[in-house]
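Student: Scrolling down, you'll hit the structures one after another.
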Structure P
Amino acid sequence: MRRNSGFTLIEALVALSILAVALMASIRAAGVLNTRQSELQSRLSAQWSAENLAHELRLRGSFPGAGLQEQPCPQGRQPWYCVVEISNTPNPNFRRIEIRVYDGPPKQADQNTVARLMVFLARLP
């Protein structure tokens, strides 16, 4: 009897099914990576918006009183909305400023904070 060299139909089907599973996993990983990249770009834009607002507060030169402020803070084409919470610290020469960035007015309870920044502002002499 002569033995033919090569793969049988079963071996070829098993190899193709393993290849198909590996390709599906890599396509899913690429899709998740694309989604994460978009989310990361959005969060980076929101963080820049919070930092711009913090720099603006520093450059005003005034020492703000404690309170809560809400204002739009767009960055590029993103219409961000910032909530600035200014609170007193044990040292009366410093203020704690927390800036939270939302993708719309923060009136909705289920809306997530896109970015958060906390800075301290000192009273200038």
Structure Q
Amino acid sequence: MKLAIPNLEIRDIFETQIMEFFKENVQEDGEMLNRFCDALQNKDVENVEKIFTKYLRKTISIRDTAVRTGMKENFYHGVLLGILGVKNRWGIPSNREMGEGYADILAEPDTGDMGIIIEVK
């Protein structure tokens, strides 16, 4: 399907009101996701959990995780990859071989002085 803006009045509303609404929400979400990444980097476990829970409550539904228990890990793995993607200068390898197994997510902050291994359960 293709969508089209039907007339100039609607185009004006879209460009001014709707786009401004989206810009504000994207900025707020970006700030929340940056706070999440900062908490991870600062080993602030309480804020990592608090921010992640707030983000999930805002974005997902019970239907998103209505799968077998083993498959839920894949969903949360994907959500975390998306959140960490806000840090475009971080390396975020997924499912890389580590020692005798695989790390779900390895976050490599751009400071170069640390790495964060995330195991999703």
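Student: If you work out volume of the Cα convex hull per residue in Å³ for P, Q, which one comes out largest?
Tutor: Details: P: 195; Q: 166.
Looking at the calculated values, the largest one is P.
Student: Related question: For relative contact order in percent (Cα under 8 Å, 6 or more apart), which of P, Q scores largest? Present the calculation step by step, with values, prior to reporting the outcome.
Tutor: Numbers: P: 20; Q: 16.
Sorting by relative contact order in percent (Cα under 8 Å, 6 or more apart) in descending order puts P first.
Student: Starting from the value 1.5: which structure in P, Q was distance in nm of label points 7 Å out along Cα→Cβ at positions 64 and 96 calculated from? Present the calculation step by step, with values, prior to reporting the outcome.
Tutor: Details: P: 1.5; Q: 2.6.
Answer for the origin of the read-out: P.
No value in this document is a laboratory result; all are computed from the given coordinates. All of these numbers come straight from a predicted model, not from anything done at the bench. Cβ atoms are built from the backbone, for glycine too; each structure is taken alone.
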